[in-house]
Structure I
Amino acid sequence: MSTNLYLLSLLTLLALSGPGYGQAEKPVTNFLGIQAPIAVRKNIYQLAWSAHPDASLYKQEYLIAGDDFPKYKSMVGVDFTVTESSIDQAVDTKIRELENLKRTYPIVNYDVIQNPVTGEKIIDCLIGTHAATERDNLVERNVYRFTSARAKSGQRGILLLAVSVRKYGSEITPFLTRLKAEKLLLISEVAKLTMPTIQL
């Protein structure tokens, strides 16, 4: 499989219909050797689901206590793809995915932010559904941070750290109102996080 297809697989896994749903009963393996837990904005996330579908792709998802798939409130995802592709290529692939989602979802908005010092990039995106009843509506905000990384074994690749926040039904309007004033808070938090060390 080509490098671009590997990246597409990596990034597609972080769309609304993530593959972890319904698979939580399977044994969870810390493929990447990341020391748990992960802390973001005073929330503590524990490893809840993982996958290693091929030789180049590793995916791990973390939830706070009390959350579960598929109706989680907050999630941290850590993906590592062994590849020689650049950060720009990974980000471009994710942007194409988001543009394709516009055909399905009524709300798909995103911004790309670059760190000129490190070369890292962040995509801040908002995805929303419109259901027949208010209680079934969903808004998901994802902040994706892309960086180049080298595993302990020396393998090079793209490391993707994602923080996802979901609101449902009557929670959506207050969330969107607060988001106007608090938009930069989560971006800043994700940008300052120490990226996990890959222990492959």
Structure II
Amino acid sequence: MNSIITIIFYGLSGFLMKMSDEEYDENSNKLISSFLGMVTGLICGYLASHDINAIYLFLGILISSLISLKIDGIHHITSLIFFLMTFMFFGIGNLNLFTLAICVISGFIDEIGNDNEYIYKRSSFFKVFFDYRFAMKIAILLLSVLGLINILYGFSIDFIGVLAPETIIYFLFFEIFYEVGNKTFKKYLLQ
């Protein structure tokens, strides 16, 4: 897939994911949030089925959200259904389960820490760390750096599947536009 289209899809998926969440949580609009969730699921499913690196990111987010019980609205269910339908339609690549586990565990840490008042009271560092979900960003960065080292030096660890170096850039686009979605919603759409 073309890198420009990939970046646009990552950014769009992050933006729409946050807009869907906010529309459901803040405006209680199930119809719009479900529609946005559907489009998000289609985009994420398409990315995951056309880029092996995206599989780890989006399945990591999905599974960590499931096990942390953060899938709590019709918009999440709609997004999940359309993600899985698209993902299954286009096919699944070979997954390294250890790499997927790293993504799931880091996503789970982020989900448990996010909006957790007990943790937020401990320090302002933890508030920022979990508000912006740095655990998964650090995991993706490390897996991307290992991918770069593999390309440059041929070094690899047998049981870890590395990510392409550009994966961290794609993931940051997802995260940046997730935050842009948050700011946009609060400024223009919050009722």
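The value 3.3 for distance in nm of label points 7 Å out along Cα→Cβ at positions 82 and 146 was derived from one model only; which of I, II is it? It traces back to II. Determine which structure produced the value -7500 for helix-only ellipticity at 222 nm (-39500 (n - 2.57) for each DSSP H run of 4 or more, over all residues; to 500), calculated from the coordinates; the candidates are I, II. Only structure I yields this read-out. Quick check on the output: -0.96, -1.18, -1.31 is log10 I(q)/I(0) by the Debye sum over Cα atoms at q = 0.18, 0.22, 0.28 Å⁻¹, for residues 66-137 alone, derived from one of I, II. Which one produced it? Considering all the candidates, the number was obtained from I. When percent of Cα pairs over 14 Å apart, for residues 50-105 alone is computed for each of I, II, the one that comes out at 56 is II. Could you figure out which one of I, II the value 30 for relative contact order in percent (Cα under 8 Å, 6 or more apart) was computed from? Among I, II, the structure yielding 30 for relative contact order in percent (Cα under 8 Å, 6 or more apart) is II.
Each value in this text was obtained by applying a stated rule to the coordinates, not by laboratory testing. Everything quoted here is computed from the prediction, not taken from an experiment. Cβ atoms are built from the backbone, for glycine too; each structure is taken alone.
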